[in-house]
1. If mean count of other Cβ atoms within 10 Å over residues 164-171 is calculated from each of 1, 2, which structure is the one that comes out at 19.2?
2. For which of 1, 2 does relative contact order in percent (Cα under 8 Å, 6 or more apart), calculated from the coordinates, equal 17?
3. Just checking, which of 1, 2 has the largest value of Cα Rg over 2.2 N^0.38 Å?
4. If mean count of other Cβ atoms within 10 Å over residues 20-27 is calculated from each of 1, 2, which structure is the one that comes out at 20.5?
5. If FRET efficiency 1/(1 + (r/R0)^6) of positions 4 and 44 (r between Cβ atoms, R0 = 41 Å, to 0.05) comes out at 0.65 when worked out from the coordinates, which of 1, 2 was used?
6. Quick one: helix-only ellipticity at 222 nm (-39500 (n - 2.57) for each DSSP H run of 4 or more, over all residues; to 500) came out at -8500 when computed from one of 1, 2, so which one is it?
7. Determine which structure produced the value 4.2 for distance in nm of label points 7 Å out along Cα→Cβ at positions 12 and 124, calculated from the coordinates; the candidates are 1, 2.
Structure 1
């Protein structure tokens, strides 16, 4: 199993995951053209996708759906609340494979384990994807890491985990207080400190790769986030775990 984070920011989010038999996207926050171009850079034909799984309805995760669906009829997977919210925003209807948080389902030979996360969306979820041998956990856009999140992410070989903001940088940022309050709330986004505690609680000897996702351009830096991640991993004796972050690479990474 391999993955590539094609984009991870407030401007757009899209993750590609593949096995030898199956190819999927997690979220579709880029335009169809940009997604197609980025996939081509890693040798993937958009038309070969077997599905798109949505975490929640915010446009930085769903912007590309209308054109992608119109041109390719690619199967869409989401919770009922997310699917309804996407259609309301797009003003169009799509055919969905709907699941409840906590359910598992398969696309090709990949198994998708779903779990609720805390975010200001209709029915947001995270995913753990498995090919039967290896596990990839994806948890972004959440204001707090619940016991449920921790439970599902333990035992993963690779993680794509939100390290959104540095608390001090956010407090000092030239942003409206309403926006700061939303980000810091338990339905907002994880700070470096919160992500540190989550990673420290779930990291085990099988964890080989961590991708630091959804870093704020104004209120975080890769250097600060990486230091938090390294400290969390070091506390578990994991000094050889690979750490990636947006703009470092979107090449295919082995799980």
Structure 2
């Protein structure tokens, strides 16, 4: 419990840093100072400068901001879509559920990241297109999970009583069933944010993010060719990405432990 509390505090601090990156960052993340190219960490630039003389600390803050925005946005949209489709399929059953299950099986047969790369590649490099590409893949897992949970919950006595009382099906689904599966969905979503952040970094690493938007994945991609000259260009973005994902996973583990008790 103590470790979970520390992880939550650290995660909140990172979210705060990302949210207020324009205020916290000491330099403009886009400003190029060629005379400072490849300069190592110093008091004025704690994480050094990149090949164009841009401040890495400022770019990491903005990169964290980008990762968090995409992570939360994709998960919220994916959960909303997945709960609606999975909930309806699990509650109605019959042909609706059969068709839904076959469609989900087909979609899950494709590797999610490769499908996201294909979609983002077709649409072109931009933050918005990355969100669309990740949502197009991300909702499937939540839909399948929501379907399984709804099928379990709909057989409980209070749901059967509501049916016997003549309560509307839609009302039962949204007012009685979905609130009772919200907690496990929140647990899954906490893990999902970390997965989305890694996926976004992968797409950015391949050059599918907007060049105008600082991204941890793009920073790692830019550092590859000069890693022997300027290792800090890869170390700090990679460390930030690792810490964020580990914290989300740790928080997810603690939430799962509380839910299973």
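1. 1
2. Details: 1: 17; 2: 25.
Label of the source structure: 1.
3. Values: 1: 0.94; 2: 1.19.
Max of Cα Rg over 2.2 N^0.38 Å: 2.
4. Numbers: 1: 20.5; 2: 14.1.
The structure behind it is 1.
5. On the way: 1: 1.00; 2: 0.65.
This figure was derived from 2.
6. Working: 1: -8500; 2: -23500.
Matching structure: 1.
7. Working: 1: 2.1; 2: 4.2.
Of the options listed, only 2 reproduces it.
A short reminder: the numbers here are calculations on the coordinates, not readings from a lab. Treat the numbers as computed from the prediction; the structure is a model and nothing was measured. Cβ atoms are built from the backbone, for glycine too; each structure is taken alone.
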